Structure P
Amino acid sequence: MDLNLTLFGQIITFALFVWFTKHFVWPLIIKALNDREAKIADGLAAAERGHHELGLSQDRATELLREAKTKAMDVVDQAHKQATHILEEARLEARGLCERMLKVAEEDIVQAKNAAKISLQQDLGHMVVRGAESILKQTMDAKVNDRMIADMIAEVSFSE
């Protein structure tokens, strides 16, 4: 019976150990496990939020880059338009200057032409007077008159 009494003593000791563990140790272990589970859940939730925020940040960064590229293209387009406008203004100004210079040159040519006409008219008048003087100085010979008139016609033809 010693065996039974020993067995009975071990059963009572085991029962007391179970009861003690259930009431005092087990709640502490459960609390520690629950705290650990909560921390792990919070960490996973924070990691998920971080992953989600990373995705949102990447989307925002992509959007900002797209906006920056669009703005840069707008600035480049505006610069091209302004350069084209400046070139067109310069072209128009150059054409106006060219037209003014052409008008001045044409006026100079007209003035030179008029001066040449006046000079030719004066020279022709002098030649006519000299020819008339020559004719009057010489005798009234028809052959001589014809020769002098031919010479004057040749001079006038050469001058024109």
Structure Q
Amino acid sequence: MSDRDTLSPEDREALVQYLDGELDEEASRIFEARLASNPTLRREAETLKRTWELLDYLPRPTASETFTSRTLEKVETCRIKARRRSRVLRWVGGAAWAAALAAAAVVGFLTVQPPLPPEPFEPTPEDIRIYEHREYWHYYEKVDSLEFLKALERERLFTEDT
């Protein structure tokens, strides 16, 4: 195992914060005392300092002359796309509401409309015979059921006087 591997992640983080000047006065003094007593930590600090110094020799990146205009064009394109997308979403939302209202109207119509009219009444020969004797209906109102009258007729208790 090398010396570099012996530093804990917390020690590395503290070392970077120290070199970046992110530690307060008290923490800096404590860390400087650790640097003086720990050769591994001191070697790592020197290595990081040299690496950062070498970064100064690298060429600085520069933006092209058209960088600003291209960036603003892309931003404007993104805005246009966002407006178009919001317009489409509003249209889709409106269409969805319209479809829901149409579906509700159809369901309401189907549940509220009156039932189909009954089929026309076709009287049976028995019904016709009874209707022909409608002048006697007031007598039948006092009878509980038609079956009772039919039973009387079968018994032949009443004979017709002709």
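Just a few scattered comments:
- helix-only ellipticity at 222 nm (-39500 (n - 2.57) for each DSSP H run of 4 or more, over all residues; to 500) derived as -35000 - corresponding label from P, Q: P
- Structure (P, Q) behind the derived value 0.25 of FRET efficiency 1/(1 + (r/R0)^6) of positions 56 and 80 (r between Cβ atoms, R0 = 35 Å, to 0.05): Q
- Ranking P, Q by Cα Rg over 2.2 N^0.38 Å, the structure that comes out highest: P
Read-outs: derived from the displayed coordinates by stated rules, not from any lab. If you're wondering where the values come from, they're calculated on a predicted model, not measured in any experiment. Cβ atoms are built from the backbone, for glycine too; each structure is taken alone.
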